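Since every read-out is calculated from the coordinates, none of them should be taken as a lab result. Keep in mind the model is a prediction, meaning the values are calculated, not measured. Cβ atoms are built from the backbone, for glycine too; each structure is taken alone.
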Structure 1
Amino acid sequence: MNSLRLTRSIAGATSVLLLLPACKEAGENQSPNIVLILADDLGYGDLFCYNPDGFQTPAIESIARQGVRFTSFYSNGPESSPTRTALLTGRYQQRVGGLECAIGSGNVGRYDDAIRLRETNDLGLPVSETSLAKILKSAGYTTGICGKWHLGYEEKFNPNLHGFDHAFYALAGGMDYFHHKDLDDPQHLLFRNGKPVSNTTYFTDLIGDESVEFIDRQSGKKPFFLYIPFTAPHAPYQGPEDLLPATLPVDSPLWNQGKGPENIYHSMLRRMDENILKILNRLEEKGVSDKTIVVFMSDNGGTASGDNSPLRGNKGNLFEGGIRVPCVAKWPGKITPGTVSQQPCMTFDFSVSFINAAGASVPEGRSPDGIDILKHVAENRPAGERILFWRARRGMQTRKAVRQGDLKYIMLKNENNTEEYLFDLGNDLSEKINLAESRPDQVTKLKALLDAWEEEVKPSR
């Protein structure tokens, strides 16, 4: 069995090759609406529904109560841009090239491949790539994004060109929540359908308001897909009452991702949850809540300002704290309320679920790398073995990881040395005991899987 089939394997899972083309009559709307909410740098232990010491977020918790809470859900990358690439393409981000690291402030490439693409103004997600929005639009959906883009600064990467009918978006990874500037970068960062937007409204509130307005514009004749990537709780650490006369100074400690004040961090989570509640309420008011899939997840693990308990590590690395993240979802009439799933799964699995739920088809030669995780949960299947892969690059450092069953192998390589780790997550979720030296045969086996996967996902540019 080759590595691609292994990445998709799961006990009883339906093959992604069974994706069917849309075949609905004009005006018929049997497909569910889809609302995908993404937090930014939210830790596994930040929320009460994952950690008894976590922060209470009633709206997010309501999604978990009405649907499923995933306890072994992983982001495709330990940073922003990689995960978002996998989400929109439904494929490992490595296939695209240049997006294995978050695009730096001011449109900076942070490793050799990204630097090469930046030199030709090609650092971003090409419109030639598979796009979830395009696929759903072809199946009759109205599509929208309200929030963070972070998949290319140049106009040719505009989300409207990726299939979004309506696009309200910020280009950068993080920016002042009121003045919408990123550190000392003079470039304008906030746009609506390609046109600059200027105001001093708290960005989390802008995302919530824009999302509600998008929902209000839907007539009910067509299903809709709404992608809502918040920037909270990403630095800078600013609560809704922290407006200053000018952009937060470059030397402000509030830009430091590892030292966010707890009270501000919590105020950012509270405001995000309040806006999520506003969105959920509007779905109810429009009478479409029972026809809508709602998913909430984080794009990667939390920073040192957040809480990844009981996991090791933070955003940017491949220990569990960098990639295992909160994820809850509801699908009325399909998923039993209060379900808890231990099935190992990844961001791009939801891409497959959305495509299947819409009855859509994927372009030839662009088969997704994930599985239909919502179908898996809806059919109450037991957790099955999965093989999952990661690779992250920054500067001269490369991090790789593979999980097969409960075993997880990590390699950290730079110019001077290589570190290897092997963990048994079933007995050591906090990754405290490195088994690499005592189980060399298992290390060899997992390294071989990684090598085969890397050959398979070589970039297209």
Structure 2
Amino acid sequence: MRLYTTTNGVEYNSFLDCIIAEKKSVVDFDPFAVMEFLTFGSVYGNKTFFKNIKKETTHQPYRLDEDMGLVSATKKDKNPLRQEQSVNAKEAMKLMIDFFVRRKKWLTVQKVSVDLTGGIDSRLIASILMYLDIPFQVVFSMSSGSEGELKIVEKLTDEVNLPLKVIPSPDSYSSKEEIEKLIKLGDGQWDPTGLRSLYNSQHWRKIQGYDLALTGVGGELYKDFWWLQDLPFYRSSRPDFDRLLSMRMYPSTVPEELLGIAFEQNQDDYLRDFKSHLSFYHRETNTQTYDQVYYHLRIKEQISVLSHASATFLPVWSPLLDPELLRIGYNLRRRDRFLSWFHRTAVTECAPALSKISTTDGGMTVSKRQVNVASDMIKFIRHKSGRMLTRLKKDGTKTEQLRVCDPIFRDEICGSIQNLKKVNILSEHAPDSPEMYSENLHGRLVLLGYLAGLVDA
């Protein structure tokens, strides 16, 4: 369900349709929303890029009901993260398997495909399907994965004789129309460069006649990654939002001199207000607070956009985002989230052969066997401490000088920069060369430039 409502009460199911029909103008841009997108790549809450358009969406377009099967999610999601009796890894695993058992009759009559990566969330889903004898094919997209990840996936599929389809990555954009197609796929709310993998894999599934695609999205609520920066003070009740943003949300600070005056004036206010907004999610412990932030900012916004874009091709279901499983993850004991202990418990039980194969997480396995855990602990310390130090040392205010190799995409960035200058999002003194902007801003500039081209001056 996606709903965009104007201040006049007119409702639309598409954000881009709403902009065009309402004939938005330059003055309608919301500076805080624009800053939010440039900084984090998303617009949170009920905001959109325009002050007089508000949004209401579900984080998944489909759910798999145990009685009715695959149905559309038509109601706004309520927050499922409420404190209940805690569960350990073994109990949580049994609850999760039971969740799938109650839906097995629907999954076995579908032609199912699973996105498998070198990580552990998708491996968890694949392991449970194998344990329950639910047939599926594995898909791996080179647009979002590396050769190293592919080697891991090939080991996994070879080990248990799963069919694997590798979707190749196109070398370059074929035309300006391809970029516009990706913008429309995200309904004008997502960096188009982040949609190429989704388009390629889902387009292939549609052609092959798949009924359902499964993903492992949402597994962070069964791990400690989102609040690992507080190790070992997991019971603290004093969240450090500056550290959370820096190490888990990767903000891109746009130099003030590049912004138009209306947006430059809002930059400091925006960052202060954004951190203040996070305090709304404060709970008894930091771990609960960070889980709430993850749900409301990552799942309800970023994952929501990608899920609905995927549903353009075929139904996509992320079981770990089901409210029933989200509640289980939220109430999982802290020590059973450390070192991905829940994943180790479940994968070792359901598919022991898969548990011993290394992951992209520092080369660690997802095995519960003592010999693997001992080895993984050393890798964990080395890998996590290295990443945390890298994030702490990184200065997000510096602009990296980069080459933009794709000529079509480079031209699109150049045109977008000019559009953004016309609407005063970028200063007239901002560089015209894409190479003067950090790489993670390129797609964001393209999207904002496209929206700027739709509005009246």
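Overview of results
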quantity	calculated
Of the structures 1, 2, the one that 22.0 was derived from, the read-out being Kirkwood radius over Cα pairs in Å	1
Relative contact order in percent (Cα under 8 Å, 6 or more apart) from the coordinates reads 23; which among 1, 2	2
Entry that produces -13000 once helix-only ellipticity at 222 nm (-39500 (n - 2.57) for each DSSP H run of 4 or more, over all residues; to 500) is calculated, selected from 1, 2	2
At a computed 21.6 (mean count of other Cβ atoms within 10 Å over residues 44-51), which of 1, 2	1
